[in-house]
Structure P
Amino acid sequence: MSNTINMAIVDDEKVQVELLEKYVKTWANKKAIKVLTEAFYSGESFQFSWSMDKTYDVLLLDIEMPGINGVELAKKIRKEDNLINIIFITAIPDYIGEGYDVEAINYLIKPINEEKLYECLDKAFEKTPKEEKTILIEEQGEIHRILQKDILYIESFGHNVEINTIDKKYTIRKNIGIMEKELDGNDFVRCHRSYIVGLQHVNRIGKNELELDSGEIIPVSRRQYVNTNKAFIQYYGGEG
């Protein structure tokens with residue numbers, strides 16, 4: 001699953017919002033990054049949206065707006081959200097000193113310099129937590145989103161597979177070969193016709209079995225031993 005940047009643009013001037021949206025789109029296309037932008041024309045409207053959904057990664061924030069200004073809004077946000085990357089936009093440089101309190105990435109002075117905005121967006125992207133690899137499964141009519149790193153092993157029973165995670169088990173109707181293709185090939189290995197294991201959770205590999213951190217023993221077939229051993233060594237930085 002590719003990474004998506006959720007970005008909010010908060011500015012009371014429609015022309016400025018449209019310009020920033022254009023610049024952001026150009027930057028995203030150059031970087032081959034998917035960006036979802038949402039425009040707000042007051043600090044209050046963004047504050048309401050943010051209070052319901054704190055998944056914004058980047059905030060392009062005008063300082064001088066009617067009602068709550070950008071600096072006041074940023075201070076409120078920082079009390080609950082240390083991850084959002086704030087880039088201030090202002091026509092007056094007098095506020096620059098106040099940005100240190102909210103760890104703003106930078107201040108951009110209007111009219112916006114496109115290249116300077118790109119530099120700020122680059123920095124924000126580097127600081128944004130990267131999306132974790134997940135799979136979606138359906139069990140008894142319910143859809144579950146599972147982090148791949150939480151999967152210990154997968155076992156096949158006829159037409160079903162049992163997905164064993166750190167804290168739960170799921171049984172779904174799926175072929176283990178199809179399941180294997182849905183997982184990240186660098187993080188998992190098919191050690192047996194009926195088993196796939198998460199390499200992160202493997203403690204030891206023997207000729208005909210492996211041991212997980214949990215102490216569980218998983219069989220390793222003779223034909224899969226070489227490939228399993230190689231995958232294990234490569235996962236932990238060896239040559240393999």
Structure Q
Amino acid sequence: MTSIKDSLYSQPLGQINSFAFDDHVAKVFPDMIQRSVPGYQTMITAIGLLAGRFAKPNSICYDLGCSLGAASFSMRQNICVENCKIIAVDNSSAMLEKFESILKPEKTPIELHCADIRNVEIKNASIVVLNFTLQFLPVEDRQALLAKIYDGLLPDGALIISEKLAFEDVRQHELQIDLHHEFKKSQGYSDLEISQKRTALENVLIPETFVQHQQRLKSVGFNSAELWFQYFNFASFIALK
């Protein structure tokens with residue numbers, strides 16, 4: 001996919017609107033996510049490897065909050081079992097239009113659905129992915145979604161969640177934020193871009209601690225939920241049914 005450089009916040013904005021996955025973001029998203037999320041490509045690669053391990057014949061793999069399909073494509077590349085399909089869901093028509101424009105038919109089909117993931121039926125699932133998706137839902141809606149995912153997973157199924165984390169210790173929380181900002185500067189973002197993007201995301205992206213995520217996952221029934229990757233305040237963990 002041709003990547004356009006993200007410069008959405010490079011000029012002073014008189015009014016900073018809440019961040020939204022609109023057409024402007026869709027156009028620059030590959031560059032934005034790579035330069036904003038430490039370890040992003042490592043996580044995408046690992047999601048594919050995990051799909052290769054957990055995908056079962058005659059089952060469904062879900063990519064909830066799929067954006068432009070990076071996780072879906074990584075899963076498809078690694079799934080070798082018969083009669084398995086990927087259902088990719090996002091509520092942004094702009095993101096799905098770009099996803100569809102690069103989608104080609106292959107052995108493991110990918111179905112695109114424009115919908116709110118809270119309203120999607122999860123059934124016969126061998127693996128479900130929430131790759132930087134849960135953090136954009138209201139905190140009070142998260143447990144119900146995870147419970148629905150748990151109920152829709154097959155025995156021994158897996159849920160992969162990648163999130164921006166908060167930290168209970170104030171010093172650690174501030175340190176991790178500072179380190180993330182230093183990472184973004186190393187990727188070419190200015191102080192102005194970092195500040196304006198942070199303002200746009202305020203009250204839109206609500207991070208939680210790993211312990212909060214882990215406790216919620218176990219409360220809906222998952223046998224275990226463990227962290228497998230962390231780079232500053234960005235992490236990915238696996239919950240097993």
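To which of P, Q does the computed value -9000 (helix-only ellipticity at 222 nm (-39500 (n - 2.57) for each DSSP H run of 4 or more, over all residues; to 500)) belong? Going label by label, the one that fits is P. 2.2 is what came out when distance in nm of label points 7 Å out along Cα→Cβ at positions 207 and 231 was calculated for one structure; which of P, Q is it? The correct label is P.
Here the criterion is distance in nm of label points 7 Å out along Cα→Cβ at positions 71 and 159, and among P, Q the highest value is seen for P.
For mean count of other Cβ atoms within 10 Å over residues 55-62, which of the structures P, Q scores highest?
Structure P gives the largest value of mean count of other Cβ atoms within 10 Å over residues 55-62 among P, Q.
Matching task: 11 is the computed value of relative contact order in percent (Cα under 8 Å, 6 or more apart). Pick the structure from P, Q. Working through the options, I get structure P. When percent of Cα pairs over 29 Å apart is compared over structures P, Q, which one is greatest? Structure P comes out on top.
Bear in mind that the values in this text are calculations on the coordinates, not laboratory data. Owing to the predicted nature of the structure, the values given are computational and were not obtained by experimental measurement. Cβ atoms are built from the backbone, for glycine too; each structure is taken alone.
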